[in-house]
Every structure is written in structure tokens, then in C-alpha cells.
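These are the structures in question, set out in turn.
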Structure 1
Amino acid sequence: MKKNSALTCAGLLTTLMATVNAQTLSDVVVSASRAEQRSFDAPAAIQTVDRATIEDAGPQVNLSESLKRVSGLTILNRQNYAQDLQVSIRGFGARSAFGIRGIRLLIDGIPATTPDGQGQGSSISLPSTERIEVLRGPLAQLYGNSSGGVIQAFTREAPQTPELSALLYTGSFGLSRTDWQYAGRVGGYGLVADYSTFDIEGYRANSQAERKQFNGKLSFDAFEKTKVNVVFNQFDMPLAQDPLGLTTAQVAANPTQAGTNALSARVRKITTQSQLGTSIKHELDSSSSLTARAYTGNRENTQYQANSFWVGLDRSYYGAGLQYNQQTQVAGIPVAWVGGYEFDHSSERRQGGASPSGEKTPGSLNRDEDNQARNSDFFVQATLSASEKISLVTGLRASSVRFNSEDYYLSNGNGSGGVSFQATSPVLGVTYHANDALNLYANYGQGFETPTLAEVAYAGSGAPSFNTAVAASTSQHIEVGAKWAPSAGTRLDFTVFQVKSTDEIVVSSSTNGQTTFKNAPGTHRTGWELSGSTVLSPHVRASVSASQIDATYSKTFTNGSTTVASGNKLPGIPQHFLFSELLWTGHKMGAGKAGRALGSTAGIELTQAGRLFANDTNTASADGYATLNLKASYAWAVGSGNLTTYARIDNLSDERYVGSVIVNQAASQFYEPAPGRNWTLGLRLVVPL
């Protein structure tokens, strides 16, 4: 721990001596105010990852490739495609046994998170994504249930000149990645159509995965002031083996082995998902607009567990929203405000039965029910320019969430039930615009987080039952931050925060793929986040993203026969995280961004994480680690197009470490080892038509 702390300080000091974010003053974001504004002016902790960064970060398979450079966001690649990434923002989402919890996902303004707070990072098609915004802190609470933070992805706009592109990647552990994309405009219609494949044998035994994904966006102007976007996404994962977690002894003996029963039970997941959505924006006049959205989709998921049982979900979902934006004046004070309504609904048929040797046994059904979740929310947000130096932001969201379960299997009805949650989430903030190069802000907000349908699916010792005993968690958020841009090529963001929660939803136990949850009486989180970058010379840029968090239980409680003491650390949250990069380009950089240009690029990355506790009693933990990555690319003209080659070596020093943990795993199989030294090679061809 001392070694890692020293490395953290050294890495920060070295980078900060040069000054320090891959954003510039001209970066445009929408998540903070639901309207376009400069990132520098947004009264919140918000960071953008652009297209060039996504391309240079790896084969564009996982969000962890590019989002690890966002301060305050912890994204752990579990090397387990059956369970998705572990994503947390200021500790929210860290409890997740699979998928993404506690964080809202949006793609082109359309929710990729269901009403109960469940989301899948794989829903975002990275090869066709133009940028990703990450909003942290109090303003995120205005997105409703489970808004510990917001991750919003935007599909690229079709260029005026049509183009075809092909992307090929190969790498360690049998990695194979392809992507084929058409983007262009024909008349008044813009089309982006992207199809990608991904295959990997896996670092560990029983970790093979196959994926196929299509993402398409059609844009056109229905009328002079009416813009329409239609987005369709299809995701097919016919195989994702689950290597499970390992005990301390198993990690020491062979970190590449699969966990207990993973091979004999053929533990794996099969998933398909399709979603169609549309958004329509109509400009009423020069100062007001109306935006409507609607979407529908289906997700089918079958999981074969280590206890020789299977669980299947067939989820249908839909939703709609309406939003009004206006810029006006109230008593001579400029006001930009937005108000709207959102409704979302999901219904999933949950079934389960025996699966000895990883195959369903006919007639062995032991669970059959219909689970439903829906939300109905109103929200309003306003930004007031009180003076040239002072602006205020305020908002309110009234949320209503309802769960229902209808059991078709148990004659005693124990699998049936219903529960409702209501909450009002206010937000208030102030920004002091000290000068053109410095903004200071402070925000306060209240939020809430319901359990997900998956988190109320089991009660007691993993018994199939609709568990209505898990209450919604409420939280209070405070943050104070500064944004400083002394020159066009230098930007520094710094934030300190405090979060207090009541009835925090925590893992009660996790065994054989079945996880139960309960409420802890309270938690307390304090921390800081820093991100920045500077152009050291016309060809060199340094950047850093760092965060530290002290996340503890604020009250003693019992979990079964175990007492969890006040002051214990929340599991699943690295105590500190650092990402820094030194980037060289053969061409001259612009103001803060390397951009896409012909020639060579090379960089070195340092990633460091602190200790990661695996259980509530803090008797099990994974040591911190530090890794170095090298990357290089070269682009040259090929006729009227261009060809780019990519090369990466990750974990250059071949450090052996645990990348993530399974919180409160009942058999002490907490640990998911990360791979040692590994490499990828890529090729991308873009040809104008």
C-alpha cells in the first residue's frame, strides 16, 4: 500500500509540474444542463472522451479502454464477458455482481438503463461513437432513479462526403475484432451503419466469448426546423463463458484457472438484444425548442450457473419522453430552463430450472414469473445568470417507480408481490466566473436509488422469491470544484465531494451465481477528483486523471450472523485511482487536442489503483497495483483515403494483480485476476466514396 501511495504522489507531481484533461474550452456537452454548453462553463464535474481518444485506446470493445481516463469513474475490466464491466462513480455501482447499477446510461438521449436501474455497457457500440460524456455529482440526480452518475454516448453524425471504413484487430488470448462502417449523406438523409464482431479465447479457463453488434443512425429534417434521428442497435452474444472468482489459494496457485464448478457446470451466458428509438427536435423559435423521444426493445438472456441451475430472462421494454427548452428573461435576469416528463416500462419473464452439465433438464422448471418495472417522472432545471460573475443552477425531479411480480409457479404465491418507491430530488448550485480562465462552483443535491429487479429476485439463502424487503436508498451530495484554463492548450479540473446515504443497498451474500441484497443503515463518502492536460510542446501533451475516495459504513449493522462495524470500508471501491499519459505526435498538435492527422503517434500510460476490499468485514482484499502501457500508431494517405495502423502493449512489466472482486462471495471466491503482459495490433482503412 505504501509503495502504491508513493507512486501515486510521484505520478501526480511529475505530471502537474507541467500542468495538466483531454478537453478544451470548445468542448460541447449536454448532460449537465440538457442543452449544449461549453464543458468549461458547465456547473458540474463533467468530462468528455472524444473520437480520437476512443480510437487510440484499443480495439473498441470495452468502455474500460477509454473511460479509465475519467476521474471519479472506476471501471474494472473483469476479463469476464458473461458479467460485463464493474463501473462505479464515487462508489455508486460498486456493489454490482453483474451489469451496471446505480449509473444512468444514455445513447443519443435514449435510455440504455431500464426503470429499475439496470444497464449494460455492451449496449454502446464504440466504433460508431463520436464522444462519451460522464457527469458526476449532484446534477446527475436530476436524471432520476439510480443516478450516482450519468454516462451518455453519442453516435457520430454522417459526413457530407460518404465513406467506407474497415477495422481489423488481433491480439493476445485469441482476440479478434472486426468492424465495417458506412457513413454519409444522400440528399437530405444522413446514415451511419456499423457492424462489428468480437471473439476471444480468454485469459482464464472458461472465459471464451463471441459478440456481433450492429448500430445504425438515420438523420433527416422532416421540416425546416424539425430534425429527426432514428437509432437501431442489435447485440448478439451467442457465447460468454464465466470463469467465476477464485480464492486466495487458487489465485496463488494458478490465476488463469476457472473457479470451482465453472468447467463441470459449463457456466456461461447467452444474450441477444435489439432496440429501436427515435428523437425529434423542433425549434419553436430562436429561443425555444421541443424534443420528443420514444423507444422500444427486447433482451433475451440465458445464464447457466455454477450450482447446475439455469436462469432465463425475456425482457421487453419501451418508453417515451418530452422536453421543453427555453432561453428567456425573468425580471431582467437571463434564464435558460428545461422541463419535461419521462415514462419507461420493462417487463421480463423470469424462468429457471436444473441444468446438470450445463444443459437444461426438460420438465425441471423451478421458477416461472413475470417481473415488471416502470417509472413516471417530471423534472425541471433552470440556470440563471444573476450577474456577469455569478450564475445559479437549480432543479427538481419528482420520481415514481413501481415493481410488480406475478408468480406462475409457486401455488402459495410467495413469488408474487409489488412495491412502490417515490422520491423528490432537488438540486441547487452556484458558479463564480472569476475570469475567462477560472470558474468556481458548488452544488448540493439529493438522490435515490431503488433495488433492481435482479436484486429483489432472491431472498434468504438465494431462495427464489420476490424480496420486497429491500428498500430504496436515499443520498445527499455536496461538491465544490474549480475549472482552470490558463491557456488554450492547458486545462485543470479539481473537485472535492461528500456523499451521505441512508439505507444503502449492499450485497448480503453471493454464491453460485445467485446474489442477495439488503440495506445498510448508512454510508459516508468523501474524496477528491483531478483531471487535466497541457501541451508541453507542439508535439507533446501530458495528461492526468486521479481520484481518491474514503467510502465507509457510518453505522454498525448485521449481515446474517456477521457484524459489520462502523468505519469499515465499502467493498469494491479502489481507495485511489490514477491514470496518466504522455503523448507524442509527429504532427503539430492543436490547442489541446491531437486530432486526426497523418503521421506517427506514440504514448506511454501509467495506471494505478489502490487496495480493493472484497467483503464488508474488510477481512479480504486485493492489493493495489501499477501498470505501464505503450501504444503507437501511424497513418498515411492511400489514394483519397487513409490507412492507420495501431499497436499496444498493456501491462508492460507483466505485473500479477487482481483486477476486480466479487463482493461478499460466500465461498471466498472473491478474486478475478487481471492478465499479465498482453498485446494488440490493429488496422483501419477509410475510403471516401
Structure 2
Amino acid sequence: MKIRHLRIRLKTDQGLHGTDISFPDGLVILRADNTSGKSTCFQSILVALGLEAMLSVKRKELPLHPVMSEELFSGSEGNPAKVIESDIYLEIENKNEERIVVHRTVKGTRNKNLVTVTKGPAISNPSRTYTAEDFFVSQPGAATRESGFHSYLANFLGWSLPSVQTYEGRQVPLYMETIFPYFFVEQKRGWASLSPPIPTHFRIRDVHRRVIEFLLQLDASDIADRRMELNNKIRSVEARWSTLINELQAIAQNVSGVLKKLPHTPVSNWPPDSSPVIQIPEDNNNWVTFEDFIEQQQSRLEELNSEEIPLVNEVSDNASVELALTENQLREKELFLSKYLNSLEIERAELSSIQQRLDSIEVDIQRNKDVRTLQNLGSSIATNVSVQKCPTCHQQIEDTLLPLASDQNVMTVDDNINFLEQQRRTFIAAFQNTKAVMEARERQIQHIRQDIASDRAKIRTLRRTLISDDRLPSMESIRERIELETSITRNQTLLEQFQIRLERLTPLADEWFEIQKELKNLPKEDVSKSDKEKLSFWNQSLRNQLAEYDFKSLQVDELEISENTYLPSHEGFDLHTNISASDFIRIIWAYLNGLIEVSRHFETNHPGLLVFDEPRQQSTKDISFAALLKQASKAASYNNQVIFGTSERDSKLKEILKDIPHEYIPFSGRIIQPVKI
């Protein structure tokens, strides 16, 4: 990323004021006296990019000096000019040498949270016509929505922002406001701490580590994310395993049995050599497996069935008629069951179709709400489309094959949202109705299956009746047979369910094995070999720079970048607080400049940009400042851009810069001056 041009325009009661500053490659020195507007320019760059959270957590007003919103002095004498409207225009360039111009209003009728992006170098080459698009900032979704400016900016810079975890456990993107402090140091807060002043209201866990891992494209982030992903999978397998265990235990309790040989936590070796079983208690404290218990019941039933059941001659004719009637009923119920099953499949498909339509409606509603947000912020581009005018050439356009009748109007965005929300309510009602019908159908199927089972049992009883002899039947014998049949059928169903759930443990065990194997293959440390090379280079850069900057508080070779915190440390501990104030500033120089040096020799996400507003803090020595400027001048050789803003005396600054490649942009008075139209 490169900053190419900053334009500030203020409409006042004494005419138009503003400034234009162009920024070339390499080392750029912006020199102006204190209180002349230099810091206002740097802050305006951040505000134009929607990064005002770096300056203040207050969102009611943009954190800029009163010159941008209240009053200003354009000369050494005269009354202050009252600011009526103020706008910032920023032209930036990405690594593909594509340029855009970002426009944001500070004061005026245009909403301050609306950002217009002109897709081309509209400031440096205004002779051409470029397309424009509106986006929003400082609104929910600015970093994730299609119409969010930071989402667009990330794509423009070629960044794929990683998902990170908050202290509440939510997943959020690594916001731009947390990344820019590592290469853009503004005067107000940037020099106050060794770790860049990252906004805390995003509540991102380990935010410093996440930003460094992203900027240096460290594997540590991927390894840590993969370790977290595997841990989440572990919890998922454990939960599903526990659910199956509970279901198996419920089956065992249903038959008054005890579950044996079944591990309550996931295992990799499955099925085991000795399969889990349900044991059923017998008399004299003996136990038998569930399968053996069912076999005993079947043997007893076969034994009873081998005995003759006496029948009464008077009921034989009725039994024959009832048998025929029951067989007819059974065939009809089996036909109904087949129809119900087919209907159930159709209803399930319909339910899935309704759900897909609901998902599509939700996406359409959100898109229309984003458009409404842009319109509420004052976007004129969206309005032009709605009145059938091209936003680029302003010619009349038709968006339908047939022209509308005179009494017809295109639906507004609010009408679209209301219509879609009505559709959503309709489809939700349809979804609930279909689901209710499906649940009723399932109960019908369950009921008819019970009737079929009962009819089949009745047919078997009637057939046995017809082949029995003339003696009166023993009611006890019949009762025992019926109870045995019912119990065997029920127990066989439960045994089948038990076996099905046991089989479901197999894929869980396989998944558990793969998770444990991958966990074992992950590096014990999150830092990979490639990461160590980048951190080692960063370490050496830090030490070399501190030696050049005349760092005296500690032995330079005892300082290093910690692999745990990614912060400078001394003999494995955080830096002591008794480091001199000037040496503290030198460490910040070396630390942040070291990041851009790593990007010159390794593949990283660093934008190749470094901005320091008043880097010479705490009266650092001339020799130190000269060494910093010399170090920064390397930017030109690597197609980087380093911008320093300073109030150093002009004569001294020119002496220091005499043999250093640079671009010098001096201002002798206030930067914001009257603009000739």
C-alpha cells in the first residue's frame, strides 16, 4: 500500500480552504512547525480510511482538530474562518499499482459514516472519468459485508483477514483498526507504549499476537487455529459419543439390564475384541446377556407352541370369518403404510425446499438493508440507479424489457424489504405447517405400524386356533404365549436399536483416531521452522538498528523478540521500566521498522508502508535521528514507502538529509490555506 495524495477541502464563511500533498516512493519527509496542521494531515489519512478508532474510542464525533470542523486561521492576522463543510480525499495505491480515491466528509450534510470510493487516480489524473461506489464505515458489518468499506479495502490490499476469537468466544475478523498501528504511528498515542496502541473495544483475545502472525504471515497462526479446530472436534466427538452412551444406557434400563464393557469416553480402537453387552438379572443372582435372554424366551415360546391348544367347536366358524377379515384389513393397512411413507418423503423434500427459499430471502433482505444503510448515509449512487439514471454517465436507462405504464412505479428499497419480510412470514408459516403435517404423518406411520403388528399377531393367534383340537383352551396358556410374543418382539426391536447405536460408535472412533493422530503430528510449539527464520531476521534487524541508534540502556545483543509475545524482551523477560525515555523511543523505531525489513526478504502481509508522525520524541540525539533516516531511506530500493512528519528545524533537517535519498515536502506556515478556485 502507498499513500499517493491527500486533499483536504474546507468550505468556510471566508471562502474555500484546504491543502494538497502528494507522496512519492521511498523516504518522504513532511516538515512543518508545531501547531501548523501536520498532525491534522496524518489524522485525516486515518479518518479517511475509517480508522478513527486508532485515535479515540468516542464515536459521536470524528477525532480531528477543531480546524476541520469549527474554525481556522489561514494567515497570521485576521478573524478566524468558521467551517461550514469539510471533506477529506485520499488517493492510495495497492501492490498491483491500482489506485482509488477515498472520500469522507467530516462536517456537512453528507453522513460522516459514508465513504465514496472512486476507482482510479481521480486526484493525480483528473482528466479521465472513473466509476464510483459508496460504502459504510463505523457500522456493524463494515469489515464483513459486501457494502462495508473495510471489507472492500481488505480486498483492494490483497488481504484475507483471518477470523479471530474474542474474550466472549465469538469469532470476528481481525479488524483493520488493530493492524494499522503496526505501520502507522500517530503522534497523540503512538509513542506512549512499546506495544502499538490497539483499540481495546473489539475485545480480541491475544490481539497483538494475532496481528503479528497476520502481518508476518506466520505459520503459528495456522497451527494455533488448527489446534483450536481439533480441540473443537474433540469436544464434538465427546458430545456425540456421550449421547450414544446415554441412548445405550436407556435401552439397558428399559429391559432392567446393566451395560457392560462400554467405555464412557471415546477410544480409537473400535470395535473392541470383547463387544459391549447388556446383562439381565436372573434368579439366584445369576446374570445372562440380553441376546441369551431373548433366546431363552424364544425357546420357551417354541415349547408352548409345541403343545396343543384346545378349541371350542362353536367358535371355529367365527374364527375363520374373522381371520379372513383381518387378513384383508392387514393388506389395506400395508397399502396405506406405503402411501404414507411416500407422502413423508415428499413432505421432507418440500420442507427442505422451503428452508432453502427462507435462506435466500434472508440474504436478499440483508442486501437491501445494506443498500438502505448507504442511502440513509446519503449515497447518491444508489439513488441514481433507483431513478433509472446511469451513475457514471447520467444517461437515462431502462431496467425492464417492457416500459412501465404511466401509473406504475419501481419499488423502493423499503418496499422491497417489506415485501421480502412478508414473503419470509409466509414461508415461515408454510414451513411450520409442513413440519406439523410431517410430524403428524410420522405419528400416523408409527400408529399404523403398531396396528399392522397387532393384526399380524391376531392372524397368527386365529390360525393356531383353527388348527387346535376341540378341547377348551387354557386361558393361562394363551396369556403366556401372547405375553411371550409381545416381549420377544419388543426385545428384538430394542436389541436391533442397541446394535445400530453400537455401529454408530465406529465412525466416531475412526474420527477420534484421526484427530489424535493429527494432534500428535502438530508441532509441539506453534512456531514453525519458517516462523523461526522470520523472527530470527527480525531479532537481528532490531539489534543492528539499536546499535546504529546509539541505544545505551542495555546490551544490544541481550535483546530479542520473544517467540511467545512477539515483543522485545531482555534475557527472557519483559523489558525493564528503567530504560531511558529516549531509548524507549529507539526501540519503537527498531521494532516497527524491523517488521517492514522482514517483508523485504520473506513472504508476508505487510503493506510495505511505514508512517511516523514526529518520530523524534524525548529529545533523541541527532546521531540517532540521522541513523533512523538513513535506515528509512532503504525503502526506495524495495519499492516501499516511508513517510515521516517532523517539526525539526529546517536548517538542521537539511543538514542531516544531505547525503540521504529522500523527498522533502516543507511548509513554512499553516498547511491549510485559502484555495483558489
One of 1, 2 was used to calculate distance in nm of label points 7 Å out along Cα→Cβ at positions 214 and 262, yielding 4.7; that structure is 2
From which structure (1, 2) was distance in nm of label points 7 Å out along Cα→Cβ at positions 62 and 326 calculated, if the value obtained is 4.8?
1
Starting from the value 0.94: which structure in 1, 2 was Rg/Rh (Cα atoms, Kirkwood Rh) calculated from?
1
Which one of 1, 2 has helix-only ellipticity at 222 nm (-39500 (n - 2.57) for each DSSP H run of 4 or more, over all residues; to 500), as calculated from the coordinates, equal to -1000?
1
From the coordinates of one of 1, 2, log10 I(q)/I(0) by the Debye sum over Cα atoms at q = 0.10, 0.15 Å⁻¹, for residues 342-541 alone came out at -0.89, -1.09; that one is structure 2
Assign the value -0.67, -0.86, -1.09, calculated as log10 I(q)/I(0) by the Debye sum over Cα atoms at q = 0.11, 0.14, 0.18 Å⁻¹, for residues 486-653 alone, to the correct structure from 1, 2.
1
Value 1.40, calculated as Cα Rg over 2.2 N^0.38 Å, for residues 158-197 alone, assigned to which of 1, 2
2
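None of the figures in this text is laboratory data; all of them are computed from the coordinates on show. Just so we're clear, the structure is a prediction, and the values are computed from it rather than from any experiment. Cβ atoms are built from the backbone, for glycine too; each structure is taken alone.
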